[in-house]
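Just below sit the structures, each encoded as structure tokens.
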Structure P
């Protein structure tokens, strides 16, 4: 519950592809007996942050409207955007949707720092 409303977190689009691929890699590592890796640390970090977002959708850093990439506006009809720092300088990008019934944190992207800087125009490369 957040502000008296139930919350949920949905992973969608490119974030879902990244999350599913990461789950697959971690599963393969565990099957090979690998118990600690950057992949496992990142997956655990994502799961931890999802649990935090369920309790507090406003946990992340709010991204100003003039910094929202046009692709998010076009693809997801975004009017607010938030960022959560993950392990290994990765970022999880999400938007908050809500109505009188519930609040949804919609995870749009999971990306490394280099891709984050490029997508948000912090570095021209």
Structure Q
């Protein structure tokens, strides 16, 4: 099973910002997106790098394609990377994202693949 992933740059009204890394849990994406906040752009991490992540509440699937201002004065989002992901082992997608095994990601527009170990507080790029 191949599922969608996206990284959004979330710029806040105070001028600060972060990255939101979102993962679809089904195909077509009907349920909400598993989402983490990252201080650095995770798809540009070096092999072996550990990227601290903060688990957020699940987000709407509209964020797979949405870009622009957010309601309620929450700033704006811009897509910086999109692609596909799948668990590297035979586990449910939610369990893979919780750290039971790794995930493989292929970014759109790139022939390379990335392998990650994910958990609720950090992600490690393996290759």
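In table form, for the structure just shown:
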item: Given -1000 for helix-only ellipticity at 222 nm (-39500 (n - 2.57) for each DSSP H run of 4 or more, over all residues; to 500), calculated: source structure among P, Q; result: Q
item: Comparison of P, Q by mean projected area of the Cα convex hull in nm² - largest value held by; result: P
item: Given 2.8 for distance in nm of label points 7 Å out along Cα→Cβ at positions 19 and 35, calculated: source structure among P, Q; result: P
item: Top of P, Q by distance in nm of label points 7 Å out along Cα→Cβ at positions 27 and 75, largest first; result: Q
item: Which of P, Q leads on mean count of other Cβ atoms within 10 Å over residues 43-50, largest value; result: P
item: For distance in nm of label points 7 Å out along Cα→Cβ at positions 11 and 107 computed as 0.4, the structure of P, Q it came from; result: P
item: Structure responsible for 25, with relative contact order in percent (Cα under 8 Å, 6 or more apart) calculated and labels P, Q on offer; result: Q
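Each reported figure results from applying straightforward, stated rules to the coordinates on display, with no laboratory input. Keep in mind that this is a model prediction, so the values were computed, not measured. Cβ atoms are built from the backbone, for glycine too; each structure is taken alone.
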